[in-house]
Structure P
Amino acid sequence: MKTAAIVPARGGSKGVPGKNLRPLRGHPLIAYSIAAARLARSIDQVIVSTDSEEIAEVSRRYGADVPFLRPSEFAQDTSPDRDFLMHAIEWFDGKGELPECIVHLRPTTPLRDPAEIDKAMESIEQNVEATSLRSAHAAPESPFKWFSVQESGFYGPILESMDLDDTNKPRQAFPPVYIPNGYVDTLRVEHLRRSPKIHGNCILPFVTAFTNEVDTLDDLAMLEHSASNAVADNLVRYLNDFT
């Protein structure tokens, strides 16, 4: 399948100001998503969708295409992902180069193994019924053991169908659940063009190891501490050679 990776990078991050250009082992955060996409055999083109000239310049330096700037109305705190995705699809359509799939790679999940991206693409290519694929890792604890606070002021179960005493059951008594992590999300362009739901109702699971995401300054500090593994080393070697 013809596949394009899109790395969305707004210039106005508030949780971590300047997040996408924050340095990680000598390279800006966004460079890692670009590198992983360029190293993946299954991706034909890497595009950064941004409203920032500075991010655009840095992204080009690391090998991404930035053929347009995202309109400001699609780059607000409340802008849904569908806005920038459809904006990019319209650009592809205008060029007559519409891909079959888009791989959505958030810069906030920087440490990806390109081989895992290829596995995800192979998985969705083999499952024609899937409207999309989303990566997730196993939840370290079951949310079925959590509490909500009821109007009475006392704890209650998070599901009305549960008894409060159910929260004392061992975790093995509950079904496994998974936390979306932005490692690799793949979208079928045909589905995006005909449905308001970007992922649809047939989302193919792709389970990864636990993955750090960067949403706060604490997350960034933790990532700095953990970014010394084989996946990170591979990406840093590529980035050092590329620049």
Structure Q
Amino acid sequence: MAFGSSKPRTVARPQTGALYDEGLRAYMLRVYNYMGLGLLITGVIAYLVAQMSVVLGPSGEIVGVTQFGQTLFGTPLKWVVMLAPLGLVMLFSFRINKMSASSAQLVFWAFAALMGISLSTIFIAFTTESIARVFFITAGTFGAMSLYGYTTKRSLANWGSFLFMGLIGIIIAMVVNLFIASSALQFAISVIGVLVFVGLTAYDTQRIKETYSVNMDGEMTTKTAIFGALRLYLDFINLFIMLMQLFGNNR
């Protein structure tokens, strides 16, 4: 899900064009670097946890569950795995202004690691080939929409309320589908989810770009960049999950 209604406060002051452009490029690169490293941590941990959780046959099929997997996903610990990332996102969103830059980084890395544990089920449920294929589809789609959000002169502010309503609708539909387990509803959720998170990628990129100021000090720049990375990370992960539901191959 996409979170992050709070953001570090910045002070608007006059900015020279050349200094602003140079600083903005460095700032956005920093945002993408944080996001990319967060995704790398998540992917590596997800893969390792999946490998430790199940026993695979010669054709890649699941033939058994290890003691580690039973403990992680067959006990109440599974709720900690599922809810801990959400708790860290809420902590980050509401406490970012009071955190130091080093604390913000620590929370972000911890969040990425916990997401890796949570998303290890993807490596268990889907084939490695389909995961790789969908990842590259996600990366291409995300890159194109983020580039659009960064370069367009058109304000995307009006997208915000529409995308937020779509996000709320997806969450409600997902909760309902937990009880009725409808494949048709799941398909509709995935399709609408792809559209919503594609739009959020462009919208959030433009919002992150607008938060930059050459007058921010180093501490504030770091926290704002990490917060922006978290927003884009969530857009990427959710887009990936929705696409996996559409194009992933089950083991």
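The table that follows gives values for the structure above.
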quantity: Source structure (of P, Q) for helix-only ellipticity at 222 nm (-39500 (n - 2.57) for each DSSP H run of 4 or more, over all residues; to 500), computed value -9500; calculated: P
quantity: Which of P, Q yields 3.5 [distance in nm of label points 7 Å out along Cα→Cβ at positions 72 and 96, calculated]; calculated: P
quantity: Parent structure of the calculated result 37, given that relative contact order in percent (Cα under 8 Å, 6 or more apart) is the read-out and P, Q the choices; calculated: Q
quantity: Winner on distance in nm of label points 7 Å out along Cα→Cβ at positions 56 and 88 once structures P, Q are ranked, highest first; calculated: Q
quantity: Among P, Q, structure where volume of the Cα convex hull per residue in Å³, for residues 120-207 alone as derived comes to 141; calculated: P
quantity: Among P, Q, which structure scores highest (criterion: mean count of other Cβ atoms within 10 Å over residues 144-151); calculated: Q
quantity: Test item: Cα extents along the principal axes in Å calculated as 63, 36, 31, pick one of P, Q; calculated: Q
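Rule-based calculations on the coordinates, nothing more; no lab input. As the structure is a prediction and not an experimental result, all values here were calculated from the model. Cβ atoms are built from the backbone, for glycine too; each structure is taken alone.
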